[in-house]
Structure I
Amino acid sequence: MSFAAPAGKRRGLRDWTELIFKDHGFLRVWWHNLHEIAPGMWRSNQPGPGRVLAAAQMGVRTIINLRGPRDDGGWQLEAEACAATGITLLDFTARSRAAPDKAMLHATRELFAEAELPALMHCKSGADRAGLMSALYLLVVEKRPAREAAQQLAWKYGHVRQAKTGLLDAFFEAYFPYEDQGMAFYDWVDNVYDPDEVTRAFQAKGWAVRLTDTILRRE
């Protein structure tokens, strides 16, 4: 399986309008939420064309779009900028308000194997899906302890664990005791992990849901 994105199809001013207003790109002009999580791997929020160029100048070879295949203006501009700078764009669908399913967790290994470093992965705000995948990168590729990896889901990145996005924290916390017993992560995923059980046990706070879904309008 390859996650390589198709070529973009630019639609002129419409793409810029969608990026700046519909996708709230104006909020990301100065706020990039850019962090290096491990040698050669970075995380951020949705980059515009100028930031793709800056990434290329940093030596980035791959950009991983965690928002999945799309055809909106932001994606079109990103695809065009990647093609112009020689960066490979990979599309991968991660979810911010659900316990990760097993197929996605296994696909993550294939994604990281395909991504040529240095690489940058992003979602819309760089908070939740970027946090999930950064934690998985540290856990799966860098072989860091799960408790350390899960720190990629933190308030300093914009992640709110009291909202529905806290299901991502609950996912890692479900693994902690099994890691303490020496069980490998994918053995746990295949033989123990139950996404439905994690979901049933989690309860979001109303104020946090209003913050992320209504005020911040997170994906």
Structure II
Amino acid sequence: MTNKNIKQKETKRKILKRKRPWYEYLWIWSIVYFALGFFNILFAWLGMIDFILPLIFAVAGGNKWFCNHMCGRGQLFWVLGRNLKCSRGKSAPKWMASKWFRYGFLAFFMTMFGSMVFQTYQVFAGAGSLGKAIKLFWTFKVPWKWAYTNSVFPDWVAQFGFGFYSLMLTSTLIGLIVMALYKERTWCTFCPMGTMTQGICKLKNKE
């Protein structure tokens, strides 16, 4: 065995022995989140952590540290795509990373989020009834009655849960599709949260 091969083996051994920081295991949180929401839709509110924290990091630090290190969904795509070989590893079409597509998708996503909030308000105001279903790809209604019966919380809390869980599940399914077709974290190139934090960072760096 040559000295070069010995050094390569030693390097690999050191990498394997390196203690990985806790946030590199947050892909497990993504699985736990969807499992909890499957059985009780009120747990969908926990997804707001992934909605708020990236914005805090971007506003306070002017960086995308959360997206690059703590995004459990992005990590999940990497684990499935790279480690479990579920990705073709092909480059995505250039238009997916284009400015018009990223901001267009962000506008669409926020419109759907606004619609969800409005439905929640209708239930809160008594103008609408609780819909025990999730909507996949903003189109297909899937009954989800087992995930909520009665609780100490008013119906609008559950309505927000159903709506937010729908958004989270739909975006994850889109991410899984593009992961399988292209590179592992293709979703990250047009992720609405990533687009928002990138815009915030650009504004912060101009100051």
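Summary of values
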| read-out | value |
| --- | --- |
| Among I, II, structure where distance in nm of label points 7 Å out along Cα→Cβ at positions 159 and 183 as derived comes to 4.2 | II |
| Label whose coordinates, when Kirkwood radius over Cα pairs in Å is calculated, return 17.7 (choices I, II) | I |
| Given 0.80 for FRET efficiency 1/(1 + (r/R0)^6) of positions 55 and 175 (r between Cβ atoms, R0 = 25 Å, to 0.05), calculated: source structure among I, II | II |
| If helix-only ellipticity at 222 nm (-39500 (n - 2.57) for each DSSP H run of 4 or more, over all residues; to 500) is computed and equals -10500, the structure in I, II | I |
| Winner on relative contact order in percent (Cα under 8 Å, 6 or more apart) once structures I, II are ranked, highest first | II |
| Origin of the value 18.2, where mean count of other Cβ atoms within 10 Å over residues 39-46 was derived from one of I, II | II |
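Values in this text are rule-based calculations from the coordinates and carry no lab data. Note that the coordinates shown come from a computational prediction; the quantities given were computed from them, not determined experimentally. Cβ atoms are built from the backbone, for glycine too; each structure is taken alone.
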